[in-house]
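Please treat every number below as a calculation from the coordinates, not as lab data. Every value quoted in this text rests on a predicted model; they were computed, and no experiment measured them. Cβ atoms are built from the backbone, for glycine too; each structure is taken alone.
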Structure I
Amino acid sequence: MTARFSNAKKTSKIIDATVADIIGIVNKGMILLGIKAEKLPTEFELTYMVQMIRQDYTYLPIGELSLAFELAATNKLDTEAETYQNFSVLYFSRMMSSYARWAAKQIYEVKEVIKELPVPNVDEDELIQMSLDSYKKTRQFDQIFMSLKVFNILHKRGLINFDPEDIVLQAEIELKRRITDNVSRKEIKKILQDEEQMELTCRRIALAEYFKTIL
């Protein structure tokens with residue numbers, strides 16, 4: 001995972017951004033893509049595009065919107081970067097779908113590297129503390145260090161006692177919040193329909209909920 005991607009994910013969500021913030025990023029993006037002044041979208045077109053962004057990419061970190069433009073402008077996405085001086089809603093949608101694939105690859109590669117790393121030789125209490133420290137930094141249930149192992153340790157100690165139905169419901173809510181476009185919608189749907197993936201997600205969320213109670 002690149003530093004830029006990691007930092008972009010930590011920014012506020014589009015739902016919390018102002019219209020001016022979004023327009024600023026879109027305008028900067030069009031400059032990066034080489035759109036000439038006379039070819040810029042009309043005020044009506046830009047307003048419509050901002051409304052679409054707020055509706056379809058509600059929970060996308062705004063930093064990732066900016067990063068998507070930067071990657072497109074430097075031809076690092078798997079879609080054609082050339083706009084032919086026509087920055088349309090269709091072009092934007094294709095760019096964001098391509099960005100979603102790029103982002104998914106970054107996350108997958110990090111997970112693969114983590115799988116290959118040897119587990120440090122530490123005792124259970126040290127492992128729990130390391131896991132808690134990682135949660136403090138991101139507050140994200142899926143970025144907790146050694147989450148499944150720590151869940152098992154705490155569960156055996158009888159420290160994780162949450163209503164399974166509540167955790168499942170919360171898992172569904174958390175996953176659906178991550179839907180930003182059709183590509184992510186399909187990926188989330190797969191997880192929701194996969195019992196094993198849902199169980200692992202629920203364990204991570206239960207661990208995060210436990211950490212909340214001791215912070």
Structure II
Amino acid sequence: MALTSNLYPKVRLHAEGVPTPVMDRYIIDVVRFFCTESLTYRETLNDIAVSAGTAEYNMTASAAAEEVVQPLYAEFVDSDGSVHNLNPTTDEILRSAVESWRNRQGTPALYFAPSVGRIRLFPEPDVAGTIHDLQVVKRPIVSTTTVPDYLYESWEMELADGAAGRILMVPGKKWSNWTVGYRLWKMFVSDVRDVRRKVRAGLTGAPLQVVIPKIT
């Protein structure tokens with residue numbers, strides 16, 4: 001793991017005089033955004049035991065300083081050993097398409113993430129089994145001060161520019177510079193979109209739109 005402080009010199013190329021706690025905050029914010037939207041930082045989790053009558057399960061990353069954002073692929077293996085591919089959906093789609101969808105039981109055919117770190121199967125399983133080959137997107141937790149080596153080594157400059165952009169767009173500070181900050185942020189978002197397009201081949205259920213967070 002690389003320390004957030006490793007990125008300080010490149011952030012300071014654009015944003016001088018910024019306190020280190022501020023740089024730490026926005027570096028991690030940008031790393032988390034990059035992971036969430038690019039889909040590039042992934043892991044295949046261990047099998048999750050499924051009980052009949054229980055639809056939701058925790059998804060836990062192998063590293064304590066990381067969390068699972070969303071599943072990308074999963075299979076349901078029933079108690080007879082039959083493998084069922086699970087397709088992605090959303091709770092909004094289920095609400096609009098299936099009456100009383102929460103009460104439906106059967107062999108799971110769909111999945112979605114009701115919240116960060118959770119996966120829900122649909123219909124609710126009526127047999128025991130396992131969630132197998134669960135491939136997920138993950139990201140560092142908010143409180144960490146480290147950047148995964150894979151991200152640091154591959155996108156050091158892009159992450160630093162993104163963090164600098166966010167910092168410069170903070171209003172009312174001596175380092176504030178909206179024009180430069182917005183330009184850096186737009187470049188960073190474009191980089192994220194490019195990475196997402198490259199890693200998206202073969203993945204399903206991942207919305208292509210990048211959601212721009214509120215600048216605070």
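For structures I, II, calculate relative contact order in percent (Cα under 8 Å, 6 or more apart) and state which one comes out highest. Before the final figure, lay out each step's value.
On the way: I: 22; II: 30.
Structure II gives the largest value of relative contact order in percent (Cα under 8 Å, 6 or more apart) among I, II.
Comparing structures I, II by Rg/Rh (Cα atoms, Kirkwood Rh), for residues 34-145 alone, which one has the largest value?
Numbers: I: 1.15; II: 0.99.
Once Rg/Rh (Cα atoms, Kirkwood Rh), for residues 34-145 alone is tallied for I, II, the winner is I.
Of the structures I, II, report the one carrying the highest value of Cα Rg over 2.2 N^0.38 Å, for residues 154-193 alone. Don't skip to the end; give the middle numbers.
Values: I: 1.51; II: 1.12.
Biggest value here belongs to I.
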Among I, II, which structure scores highest (criterion: distance in nm of label points 7 Å out along Cα→Cβ at positions 18 and 50): II
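Looking just at distance in nm of label points 7 Å out along Cα→Cβ at positions 42 and 66, which of the labels I, II belongs to the structure with the highest value?
Working: I: 3.1; II: 1.3.
When distance in nm of label points 7 Å out along Cα→Cβ at positions 42 and 66 is calculated for I, II, structure I comes out on top.
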Structure (I, II) behind the derived value -11000 of helix-only ellipticity at 222 nm (-39500 (n - 2.57) for each DSSP H run of 4 or more, over all residues; to 500): II
